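Next come the structures, one after another.
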Structure P
Amino acid sequence: MMRYITNTLDFMLQKRSVITLGKFDGLHRGHQKLVKRIKELKKAGFASVIFTFDVSPVMRLSDPSFKMILTNEERRRLAEDMGVDCLVECPFVPEIMHMDAKDFVHEILVNQMQAAHLVVGPDFHFGYKRRGTTGLLQEMGRQFGFQVDILEKVKDGDREISSTYIREEIIKGNIRRANDLLGYPFFVEGEIVHGRHLGRTIGIPTINQRPSLHKLLPPFGVYASITEIDGEPYFGISNIGVKPTVGDERPGVETYLFDVDKELYGKQARVRLYHFIRPEFKFPSVAQLQHQIKKDEASCRKFFRESF
């Protein structure tokens, strides 16, 4: 089981480690290259470690409304799925924000994490005012006995794959494009909660989730989805938005699982989005909404038949 360190600066790793560092929003194909490398290097007897922050520096320093591709909990589960030994989610507090780059390397990476090998991208910066560079890491590696791998960026054509690029595609509603850049289907993971139970009354039972307010969501609408619950996949359709026909203030995810009628409240669900079907809009009546959902179901089943 992966070790998860969060909400504290007072930690110590028990064995020498190979570490990759960054914001890791999305754990996309570029990040996966770094993770693959630390997993290769761990075969020499090291622990594989991802070091990141508990909140985006952008959110803390300039834009509190900034949205994340992955919530911290989603990132934790994905890192565990990738087979990483340890995820360090460092609190982005003033002590860290103002820490000199050399002090960060010496105190955190060397003393607390027992760094044997670091794996970073070519544009990696760290420390107060981002003054730390890959060159500084290499210099201090020679001093403290750790090695540094600097891996080239993964590209999509002429453009580097980045969280910014993926965020742009999600906001545009290009979910299939975003999935290709991520290297896995964009998903929303969270507890199944009670909704208004309207779906059950009209013969279309649904599950509901309330994403974090900091979770980046694609344009409101209906998407072909596959939902994983207790390791089982279920085909269905998901509505992202505020359900204007019945009225809801906070955006949510409501999913109709095809051919499923189980008691699922309280379980964790990972809803993966594959294809945009239509925008969300308000229907004059619940009966018309019911009719549209059946049409959406037919469109979704057709998509899955042709794509899987």
Structure Q
Amino acid sequence: MPRVAGMTTAFLTHPDALTHVNPEGHAECVARLEAIYTATDNLDLLRMEAPLADNTPILRAHPQRYIDELEAQVPITGTVALDPDTSLSSGTLNAARRGVGGIIKAVDAVLDGEVGNAFVAMRPPGHHAEREKSMGFCLFGNVAIAALHALEARGLSRVAIVDFDVHHGNGTQDILWNESRIKFFSSHGSPLYPGTGAVNEQGAHGQIVNIPLPPESTGALYREKLESLILPALEDYRPELLLISAGFDAHAGDPLANLNWQDDDFTYATRRLCEMAQKHCAGRVVSALEGGYNLSTLGGLVRAHIEVLQEFSA
């Protein structure tokens, strides 16, 4: 598919993302998104509202009983703890449904040629949500759901996901364990929460690639893994769409991890992935916010990530 000149980068979000409230002092807080909004306010982006997803796309990744259990626990006021890390407030499920709706709308806009690529700025994040288990701040597996949508609703046959969040994308892995049409790459600190992501966890079809990174390692090691492992595998796979689980918590300043990436490591990764997408799938990239908990650095990191996307959508 040839590139279309003059396309732009879409930025998808919705005010409902601010109504998901965690207990006071929680790292995954409303201020994360507010920092991103402030940092990206003057960027020339096609701004789209993330719609509410109904159950149809969610059911490709999660059973109805799981959705029903979540809905039954939503409080009228305050928060309800699903586990020590993950909570529900009155606005949480609407926010989570818009996270799903936003990434699906982004995929459709990119596949329809309305935009060159897209970034979805929603919370709660998604990559820790397993098929029947919320955890790690996450309720629905947004990126996994988007990949399944691209296959089942849009007719693609090869989708790739690259997750560079510092924590292993165990939920994405769990949902897609038996899915041969999706290649999933997760780089992550190890040992670190959630304790999964060993090299020998390869999926039912060898389609999962886990890249554990040792504590205190720098972005130089990730760049080496990107060049020697991830990019050659993507070259062989020739995806028709590339999805990014964009966590920014591998940064040296992040409070929830112990890797030492610098700002330019994230832009390097973004640029190299966009170059691969440009070669094999007309630059069709959809990136979605996952982690990143240092409020003084997150906005700038997301802005720089989006600016690289803009370079490839111009």
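No value in this document is a laboratory result; all are computed from the given coordinates. Keep in mind the model is a prediction, meaning the values are calculated, not measured. Cβ atoms are built from the backbone, for glycine too; each structure is taken alone.
For which of the structures P, Q does the calculation of distance in nm of label points 7 Å out along Cα→Cβ at positions 129 and 145 return 0.5? Display every interim value, and only then the final one.
Working: P: 3.4; Q: 0.5.
The correct label is Q.
When distance in nm of label points 7 Å out along Cα→Cβ at positions 257 and 281 is compared over structures P, Q, which one is greatest?
By distance in nm of label points 7 Å out along Cα→Cβ at positions 257 and 281, the leading structure of P, Q is P.
Given a value of -8000 for helix-only ellipticity at 222 nm (-39500 (n - 2.57) for each DSSP H run of 4 or more, over all residues; to 500), calculated from one of P, Q, which structure does it belong to?
P
Tell me which structure, out of P, Q, gives 57 once percent of Cα pairs over 24 Å apart is calculated.
Values: P: 57; Q: 46.
Computing percent of Cα pairs over 24 Å apart on every structure in P, Q gives 57 only for P.
Can you spot which of P, Q the value 39, 34, 23 was calculated from, given it is Cα extents along the principal axes in Å, for residues 89-192 alone?
The structure behind it is Q.
A value of 16 was computed for relative contact order in percent (Cα under 8 Å, 6 or more apart); which of P, Q is the source structure?
Computing relative contact order in percent (Cα under 8 Å, 6 or more apart) on every structure in P, Q gives 16 only for P.
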